[in-house]
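Right after this note come the structures.
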Structure P
Amino acid sequence: MADAYEERRQQLEWQRGDAHIEHEAHRKSMSEQVGIIGSFSNAAMRSPGIAAAGATAALLGFFSANYKVIAGTAGQLFFNEALLAFGASALLTVLAPGLAYFSQLGFLWSLGSEAFHWERPFVRPTRKSAAYNYVGITFQVLAIAVVLGSIVLLMLGGWRFLLLARFVSERNLLP
């Protein structure tokens with residue numbers, strides 16, 4: 001009987017050790033997620049913003065060099081459309097990291113809301129963690145849609161800029 005008791009005690013001790021390992025792995029995963037929040041929201045979404053800002057500067061420079069030719073003509077419509085598309089692209093690029101930030105927070109809060117147990121499985125999802133996970137997924141999908149929208153607007157603005165350049169070049173008025 002003492003052997004059975006000792007064996008059961010040893011099994012519980014091993015299970016407790018396994019639970020500690022699993023709990024610590026879960027905590028480590030959460031701390032790694034915090035570091036990812038900042039880098040994720042900045043690195044992946046910076047490029048469309050930089051491109052939109054550069055395109056806007058190029059468009060404004062082109063317009064100022066050809067103002068007399070463009071003002072009051074159909075070329076001004078091309079300019080306005082390109083400027084609007086580049087500005088909207090830059091605005092979406094500013095919005096996207098915020099959405100990505102909230103998505104990562106949703107995932108982090110989901111991990112933080114999971115319940116620790118001393119029996120397998122040691123970390124279990126809860127109703128609250130599932131809700132936070134849904135929030136994270138929703139914001140993640142929104143961030144992806146906003147970044148794709150920013151890229152589409154950037155391409156649309158570039159196309160309108162090309163139409164403006166063609167408009168000016170057809171009149172042989174490039175300086």
Structure Q
Amino acid sequence: MAATQQNGPDEPASRQSRWTEPDPGAVTAQINKYSQLTNRDFTSVLVAFLSSTEKDQVAAYAIRSPELARKSRRLIGEVAEVPEKFLDQGTDESANAYRERRRRLRLAAEHEGQLLYFIAAALVARRGHLPPEPNPRARARRRLADQHPEVFLQYVREEQRKDEERIRRQRAERAAARAAEA
């Protein structure tokens with residue numbers, strides 16, 4: 001299938017471009033739409049984007065945008081690790097066809113993950129910093145929070161209460177020490 005070739009307004013007729021930029025307004029609208037989605041819904045959008053045989057430029061620009069690149073990168077890791085979780089085998093689909101579809105989704109997710117890594121690193125580099133080293137504990141914490149938000153919030157609140165109690169205890173000890181000195 002041949003790509004559509006168009007000459008730009010300042011491009012000579014002999015040099016033709018195979019890539020056309022999508023409408024910035026459409027990309028912004030798509031970014032706003034995707035920003036409103038929950039992690040689960042956004043993951044299904046990612047899976048549909050990766051599974052599609054025809055790449056949607058507007059969706060690609062939105063998913064790889066600075067506003068969504070970190071979220072996309074975080075969620076796409078699970079798609080690459082466990083693609084069968086996001087694919088259903090059709091009743092008329094053979095086991096080999098399903099296996100091949102699962103393999104293609106995993107490869108596409110790994111490729112997109114690499115692109116998103118470089119996009120995120122570029123965003124950090126623009127600010128004059130080096131990208132942080134990988135932190136598996138922080139990633140696990142984020143995954144746990146995504147998978148079980150109620151339990152995660154319960155733990156956060158318990159830890160906050162413990163911190164408040166520790167601060168109260170320390171203040172009381174300092175006040176008692178000051179009173180003993182006086």
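Read-outs throughout are calculated quantities, based only on the coordinates presented, and are distinct from any laboratory measurement. Just so we're clear, the structure is a prediction, and the values are computed from it rather than from any experiment. Cβ atoms are built from the backbone, for glycine too; each structure is taken alone.
Work out which structure the value 1.18 belongs to, where Rg/Rh (Cα atoms, Kirkwood Rh) was derived from one of P, Q. Source structure: Q. Tell me which structure, out of P, Q, gives -22500 once helix-only ellipticity at 222 nm (-39500 (n - 2.57) for each DSSP H run of 4 or more, over all residues; to 500) is calculated. This figure was derived from Q. Among candidates P, Q, the computation of relative contact order in percent (Cα under 8 Å, 6 or more apart) that gave 31 used structure P. With respect to FRET efficiency 1/(1 + (r/R0)^6) of positions 67 and 107 (r between Cβ atoms, R0 = 35 Å, to 0.05), the largest value across structures P, Q is given by Q. When distance in nm of label points 7 Å out along Cα→Cβ at positions 59 and 83 is computed across structures P, Q, the figure 0.9 traces back to P.
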